Structures are given as C-alpha cells and as structure tokens.
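Heads up, there are several structures right after this.
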Structure I
Amino acid sequence: METISYFGFGANAHPHMIEAIIGRAPHGEASILPGYALAIQSLDDIPDTVLLSAPAPLSPRSILSRAWGSSFRSYTLQRDDMRDVWGTMWQVTKAERELISKWELVPYGWSSELFADALFRDGSHCPVTTEWIFDQPIERVVEGRCYPRFIVPEADLLRVAREMREAN
C-alpha cells in the first residue's frame, strides 16, 4: 500500500492524536520542518469567511466555536526562514491524509496543504505534506523544540477527533 509522509506538529505530533484522527497508530519518526515557525491562533484569529467551495456554508471560526467555545486555541505553521518546527513524520494512506485535512478544516479555508522537506536526526530528509496558514493573524510564535503538544485539554481534543472521524 502506498503511503504519504505527513508532518505532524503540535498535537498532531503525538501518537494518541494521530490515532484519534485516522483510527490507527501509524509509523512515525521525529523530524524537523525548517523554514517555518510554530504559532498559536486563538478563536479570534481564525477566518470567519465562508468559502464558496466549502462542503457546507460554514466558516472555520463558526465550526471551531461550536466545538470549543471562545477558549479555542491551536498550533499552526507560518513561513519563517529563521525558525524550525519540531514534530513527527507519520506514514499515512491517501484516505488517512484526507481525514487529517478535514480535521484541519482545509476544505473550509482555515489552513492550506503544504509540501516541504522534513529533516531527520541522521541528517537525511524526506518530502512531506502538512498544513499551514498565510495572511492570518496569530496570538504568538512558540520558541524552541520542547513545547506542550496539547494546548487544549487532551481528552477533549481526542474525543472530538474520534467523533469527527466516526462521522465521516
């Protein structure tokens, strides 16, 4: 079976999270995405516009507000040549990659698919896909490689991811 190399950052770098999103625990390897900054967005930073191509007439902000209320916060990536993001490169199927894209609200315009090269501890690299934002505000940039994977309650995030996967 052909697999796709997906770079998970934030909660998506954690094995429990990726399993909740796709329904299994894939093979993963610690990796770095150079040239990007890890940032945090609050609910007010999320786009409130509805894409004509979206699967339903909902904005990313309204979807997240329904699930999380005003306390929502999430990691995201922004281009920044001076920084690197630490995460996990997962081997996923095409169908699993689509589940991740839905989880990240790509069809609704919150984030966009990104193709980049991840680096590994041994110096090798691999083309990966992930999500990123541009022209969106952020709350702040996260510095360093040791950051908390979950910035909302882990149990709640895992539950919502499982529910979304099962609904698809």
Structure II
Amino acid sequence: MTQGSGVGNAFLSAGILVGGNVSVSLNEGDNNFGINSAVGFNPTISGNLTVTTGNGSNNIGVNGTIAGNMTITLGNSTPGVGNFTSITAPPAGLLTYRSGNGPDLLVFVPPAGSPPQTWVVDVLFGSDDDTFALIGVGGTLTGRVDGGGRVLGNTFAQGPGWTLSPNLFITNFP
C-alpha cells in the first residue's frame, strides 16, 4: 500500500487475515496507520509488517498478531510535535524501529489479560528528546535500544512487570 504526500490514513481492521507480508508507505505529511483489533477479532499478518513514513507527525498503532518481523521507519517529525507509536504485542521475529529527528514516543503496552512475552528489539531514535515507555502487563525486553541524539535528555520508562534481559543493550538514555 503506497500513499502520496499529504495527510493520510490507513487502517487494517479487526478480523483481517493476511496470508503474507504487508508493506505500507505513507509519504510526507501527518499520517495515521493502525492495525485495530476488537473483542473476539484479532487481525493477523502471517508474514512481515513494514511501515515507512516520510517527514511529518505520524501516529502508528499496531494491535494485532505479526507472525514475522515488524519494521517501522519514521521520517523527521514536525518540530515540537513528534511521532507516536504504540504496539500491544511483539512480533514473532525482530521488531526494528527507526525514527527521524524530532521528539518521538514509542510505547509497548500489552493489554490486561495477555501473558507476558519476550520482545526482541532493535530500536534507534533520531536526534531530539525521545521517550521509550514499557507499560501494560509487562514482558521481557531484549536486543538493543539506542536513544540517539538528544537536546536535554531522553526518557526510558519501565513499568512494573517488565524485565530487562541481561542481553539488552541500552545507550543514550541518561
């Protein structure tokens, strides 16, 4: 799925089942992308999910099952606004996240009632004050998290129920 420049919205709704990979390209502008579940309906992608955006303030929400890798690449956000990304479950493979310059927020928020899972990540923020938050029922985080550059300081917020693996490498967070 590819969209031109300007404000755009792309949503995969509850109950959708994709038998392969999904690639979404949202170009320049303020964009919204979401995979939305509802009670009793879990959207499932049987392969990899790739989401790429251009410059602008983007809202990305992934609430479904990804049976492969998940890659999210964001452009530079609108100054002072930032990009917001929320993910409720880890993919079966690697979760790669790259943000451009701007104050970005990445949140892992497994919902109540879900079992704690292992999140294997490769996260790299751009240059600005960014926030990485682990909330919800918790899980185990392993891999790499790099806060990138910063103006005043990046924030790493770990909620109760979250365990940081001894194999987790965290850098550029005060």
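From I, II, which structure was distance in nm of label points 7 Å out along Cα→Cβ at positions 92 and 156 = 3.0 calculated on? This value belongs to structure II.
Which structure, out of I, II, was Cα extents along the principal axes in Å calculated from, if the result is 44, 36, 31? Answer by label: I. Among the shown structures I, II, from which was the value 38, 24, 21 of Cα extents along the principal axes in Å, for residues 12-107 alone calculated? Attributed to the structure labelled II. Calculated for structures I, II, volume of the Cα convex hull per residue in Å³, for residues 60-139 alone is largest in I. Here the criterion is mean count of other Cβ atoms within 10 Å over residues 44-51, and among I, II the highest value is seen for II. Kindly point out which one of I, II the value -7000 was derived from, the read-out being helix-only ellipticity at 222 nm (-39500 (n - 2.57) for each DSSP H run of 4 or more, over all residues; to 500). This value belongs to structure I. If distance in nm of label points 7 Å out along Cα→Cβ at positions 36 and 100 is computed to be 0.9, which of I, II is the source? The correct label is I. Source structure of the calculated read-out (relative contact order in percent (Cα under 8 Å, 6 or more apart), 14) within I, II: II.
Assuming 3.6 is distance in nm of label points 7 Å out along Cα→Cβ at positions 20 and 52 as calculated from a single structure, say which of I, II it is.
Label of the source structure: I.
No lab work stands behind these numbers, since they all come straight from the coordinates. In this text the structure is predicted, and so the values were computed from the model without any measurement. Cβ atoms are built from the backbone, for glycine too; each structure is taken alone.
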